[in-house]
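Once you scroll down, you'll see the structures, which are given as structure tokens.
Every number in this text was worked out from the coordinates using simple rules, so none of it is lab data. For clarity, every value in this text was computed on a predicted model and none was experimentally measured. Cβ atoms are built from the backbone, for glycine too; each structure is taken alone.
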Structure 1
Amino acid sequence: MEALSEAHQILEAMVTHLGYEVTIEEEESQEGACLQILTEESGLLIGKHGDRLDDLQYLVNRILQKKMQDPPRIRIDCDHFRVRQEEKLITTARELADKAKDSGKPMKMRPLNAYHRRIVHNALVDDDEVETVSPRSDERLKRILIRPVS
């Protein structure tokens with residue numbers, strides 16, 4: 001895939017200019033093309049709650065948009081941080097769904113961005129005993145409400 005190799009070059013140039021020694025692997029996943037950064041300094045590249053990783057992903061995709069017409073969105077991950085984070089999020093959502101069913105009371109998730117809210121909604125879509133609701137607002141981070149179906 002031309003876009004993925006172009007994104008690979010962009011990302012490699014960025015992190016090596018920042019002074020990191022990395023290996024970057026190209027992967028295909030359910031979410032699409034992904035560049036996996038493998039390094040001893042993963043904590044520095046990931047940042048607090050993945051903030052730096054999000055910034056790198058944003059910049060790589062913006063540069064890619066300037067270089068190519070209508071490129072696919074490329075995910076950037078570091079030492080499989082995003083995969084582990086998403087698995088934890090799904091586990092938390094299922095635990096809160098169980099609590100909501102047991103108590104009969106709605107449970108709230110921590111504030112999440114749109115991508116993570118979609119993961120929670122999809123994780124619980126097949127559970128007929130609960131529903132997930134995102135509040136309407138212009139906030140970037142929103143709390144999903146997991147409530148029992150009456």
Structure 2
Amino acid sequence: MTYQISGLDPQNFAPLFKLGDDELTARSARRVVANASSGFPCRVSLEDAAEGDELILLQHTSHDVDTPYRSSYAIYVRRDVAARNFVDTAPPVFEGRPLGLRGFDGEGMLRDARLALPGEADAKIRDLFANPVIAYIHAHNAAHGCFSARIDRFEEQA
């Protein structure tokens with residue numbers, strides 16, 4: 001069994017970087033410049049922004065399903081970065097953070113969950129996927145509650 005953790009598509013956010021601050025505010029978003037090299041986790045590259053990087057802080061619907069588990073929260077995205085995918089390994093954005101891992105079935109219903117302390121993400125993801133009912137997992141930063149990444153079952157093509 002393998003899994004893939006995918007960054008969000010940067011094309012969905014590129015137009016936001018062309019907007020002025022008032023236009024962003026009207027969309028409940030903000031332009032932010034990272035003032036440290038940690039604490040600004042980009043959901044596209046799945047790594048923390050470096051000090052001085054420009055980001056947009058916005059409301060993002062991470063779980064767009066017609067169930068009680070529909071979810072949205074604030075996320076950061078950086079300008080001009082490529083989406084990254086990680087197979088069978090945790091991305092840099094998971095390092096040093098406790099994570100809430102929520103396992104959903106194919107209909108978007110929560111079926112199981114795990115708390116992963118720093119360094120435990122891989123084992124907890126594998127544990128959730130041992131249950132065949134779990135179709136995908138959402139990782140959230142446990143302290144702040146924000147969506148971190150989607151994790152899907154992954155089978156390499158022959």
Top of 1, 2 by mean count of other Cβ atoms within 10 Å over residues 9-16, largest first: 1
Structures 1, 2, by mean projected area of the Cα convex hull in nm²: label with the highest value: 1
Among 1, 2, structure where mean count of other Cβ atoms within 10 Å over residues 41-48 as derived comes to 22.9: 2
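Name the one structure among 1, 2 that relative contact order in percent (Cα under 8 Å, 6 or more apart) of 18 was derived from. Don't skip to the answer; put the middle values down first.
Values: 1: 18; 2: 25.
For relative contact order in percent (Cα under 8 Å, 6 or more apart), the value 18 is produced by structure 1.
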Distance in nm of label points 7 Å out along Cα→Cβ at positions 81 and 97 - structure with the largest value, from 1, 2: 1
Given -2500 for helix-only ellipticity at 222 nm (-39500 (n - 2.57) for each DSSP H run of 4 or more, over all residues; to 500), calculated: source structure among 1, 2: 2
